[in-house]
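*Asks:* What follows are several structures.
All of the numbers you see were taken from the coordinates with simple rules; none came from a lab. No experiment lies behind these values; they were computed from the predicted model shown. Cβ atoms are built from the backbone, for glycine too; each structure is taken alone.
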Structure P
């Protein structure tokens, strides 16, 4: 991936306005530069071989940048869930901290972030609230809309309707965040106990 400064430098190279045209406003210049930067990031994000798990959750940089869900700081556990780096046996094995990538709860052959958060039956009850809200078991394909919320252009024009849609999206986001926190907190406690016993 190119350096951030290189991308920023390209974004700042504005074209001269057409002869006789009024100069663009500072706001429009910044907006245009931001769009160019995000398009460049998206191209690099789509082409990289790294961060494949995170890219599955957040495939669209522009949607992430313009998300309508709360912009809260990510917790330690939410960061683990979004990166796949944490107390997942597959990751711990890769880092030389576990003997096997197998799940310690259901013996699945590969305990990844996806397995832990969405599939391991040991954590099924912790998915109940989100499952009830979605009307189905949470899946990886739900994550972009849960994390980013509805597209701004898809929101109703009527203020009360818009507020209702955003409130519902925020509640779904909250339930996902809660589910991840509960699963990974319990899993981490168990992993620490296991490591202390060894």
Structure Q
């Protein structure tokens, strides 16, 4: 579930939603890699409104928090599938060799570490972007050929990116808690097995 939210975040066009005092372009939707806006064109004597997209590339002035989001939001997408590999390996070990909990615990600890890193990347990306955009002064700016200038900006709107980012982080943290409980359960069971083995050895002696 958190992986699905992460994909939605990475592809969202609502990292920034700016409103402008401009006759041609009123709203600009800024995603991490593309910006979108509606523009009116005269076609066959009628006015047609078309959604135009512009790549967010080197021609833009990219602010530090936006660059951070571009870099960090991709990392969880690439490392979260590894959690499935480690957790599946732990389950396979429990079926084949139930007497080797150490391998299971290593797998689960790797899962916890990966989920922690992905949570940190996600929450840092969306929080820094949200705070700077709405409550600070961002240096993010359009390229010279963009149809509207940043000076015409009149309002910055709240978007769903921050809530989805927080939800994604919470889901990852819940996954961490589940794996930590598994580790604790394995440790407890391992200690009980050691005690039972010790008692049996004493009785045989």
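*Asks:* Of the structures labelled P, Q, which one yields 1.24 when Rg/Rh (Cα atoms, Kirkwood Rh) is computed from its coordinates?
*Replies:* Q
*Asks:* Relative contact order in percent (Cα under 8 Å, 6 or more apart) was computed and gave 20; which structure, P, Q, did it come from?
*Replies:* Comparing all candidates, it corresponds to P.
*Asks:* Looking at mean count of other Cβ atoms within 10 Å over residues 121-128, point out which structure of P, Q has the largest value.
*Replies:* Q
*Asks:* Could I ask something else about it? Of the structures labelled P, Q, one was used to calculate helix-only ellipticity at 222 nm (-39500 (n - 2.57) for each DSSP H run of 4 or more, over all residues; to 500), giving -17000. Name it.
*Replies:* Details: P: -17000; Q: -21000.
This value belongs to structure P.
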